[in-house]
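None of the figures in this text is laboratory data; all of them are computed from the coordinates on show. The shown structure was predicted, so the numbers you read here are calculated from the model rather than taken from an experiment.
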Structure 1
Amino acid sequence: MSGGAFEYTQYNITMIADEIEKEIERNGRAKTRDELKNEGWRNDEWYEKYPEDLNWYKHPDEIIEKFKEGVEILRKAYVYAQRIDWLLSSDDGEETFLDRLEKDLNELKENNGKERDKEVLP
């Protein structure tokens with residue numbers, strides 16, 4: 001395994017971005033039966049009294065847009081942390097660092113565009 005200058009903690013950035021994306025995906029939607037089961041301490045009586053708990057919290061559109069911006073920034077931060085990690089760990093030289101950084105950032109930009117297209121298309 002390569003890298004290690006940051007003790008692989010850059011992966012935490014990815015985990016944060018993934019959690020924010022989950023929040024975006026479930027924004028305001030009804031919880032599945034499994035999701036309700038995972039809340040074990042709630043029963044049918046609870047949901048009769050608090051039917052709003054049958055759905056995930058609905059954040060305003062403006063907040064969701066900021067979440068999306070945050071995910072994009074975090075994904076970019078991960079790329080920088082990973083590439084710098086490899087440079088500082090002597091897995092990459094300076095020229096390779098610059099090439100790989102540019103390549104990874106371009107791939108990230110392409111993937112973000114594809115994700116946005118999915119949101120727009122039915």
Structure 2
Amino acid sequence: MAKFVESDDHVTLAQQTENDNGGPIILINRFSVNPEDADHFIKTWAAGAAAFKKQPGFISTQLHRGIAGSGIFVNYAVWESSAAFKKATSNVDVQTILSKYPPSTVASPHLFRNVGVPGICEG
């Protein structure tokens with residue numbers, strides 16, 4: 001089972017899921033896994049992603065891996081709202097899949113919204 005570590009010392013993931021101001025949110029989940037567990041991790045992540053894909057409010061997801069044999073992965077997922085994300089993560093089937101990650105897995109999920117920066121990116 002994955003060990004969960006908060007990404008932010010000031011705001012927990014639980015607090016973030018209680019803050020639904022509407023609109024899409026981005027989940028960025030940084031995973032650390034022993035490189036020899038990478039194939040097991042990817043198979044388990046794919047099963048979890050398939051389960052999330054069936055949940056209301058899911059929009060898309062991508063998995064990225066650090067290069068040169070790194071054991072760092074980043075999952076980038078888009079949800080319609082933090083409420084939809086919260087409901088999906090409390091789904092019993094999803095929790096079962098998450099429990100199948102290799103024991104070396106450490107996950108640090110955090111929710112984000114776009115920030116507009118004039119002349120650089122749209123909000």
Structure 3
Amino acid sequence: MLSPFHRLALNPDPSQSNAQETAYTVSFKVPDQHGIFNFKVNYKRPLLSNIEEKNTVSVRHMAHDEWPRSYAISGAWPWIAGIVSTVAGFVAFCALWMYSAPVANEKKKGSKKAQ
């Protein structure tokens with residue numbers, strides 16, 4: 001497992017800055033492990049006030065009902081098509097079975113069964 005401490009430098013963001021103020025940002029991915037993480041900024045500026053900011057977030061896997069439905073995932077379409085064709089084939093087989101007439105049993109004229 002990697003160390004939970006990552007030191008990242010804050011860089012000025014020109015899209016959020018103007019002549020009076022400057023915004024500093026950094027982008028990163030959280031580790032692929034669920035838990036509670038503290039994101040802390042401890043910026044000590046010489047001859048100016050210090051900035052100390054702490055943000056606690058919980059990282060978890062998506063819950064069962066938060067995933068997209070299977071019809072929205074294109075990789076699931078062959079499976080869905082297989083299910084639909086199996087159900088359609090079963091219904092067609094049942095319809096043919098129920099609506100087909102039974103074959104009449106014809107006995108041979110010269111033979112009798114011994115009882």
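Summary of computed values
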item: Computed 122, 35, 19 for Cα extents along the principal axes in Å - originating structure among 1, 2, 3; result: 3
item: Highest-scoring label, criterion being relative contact order in percent (Cα under 8 Å, 6 or more apart), among 1, 2, 3; result: 2
item: Structure from which 17, 34, 30, 15, 4, 0 was derived, P(r) over Cα pairs in 10 Å bins from 0, in percent, for residues 11-66 alone, options 1, 2, 3; result: 3
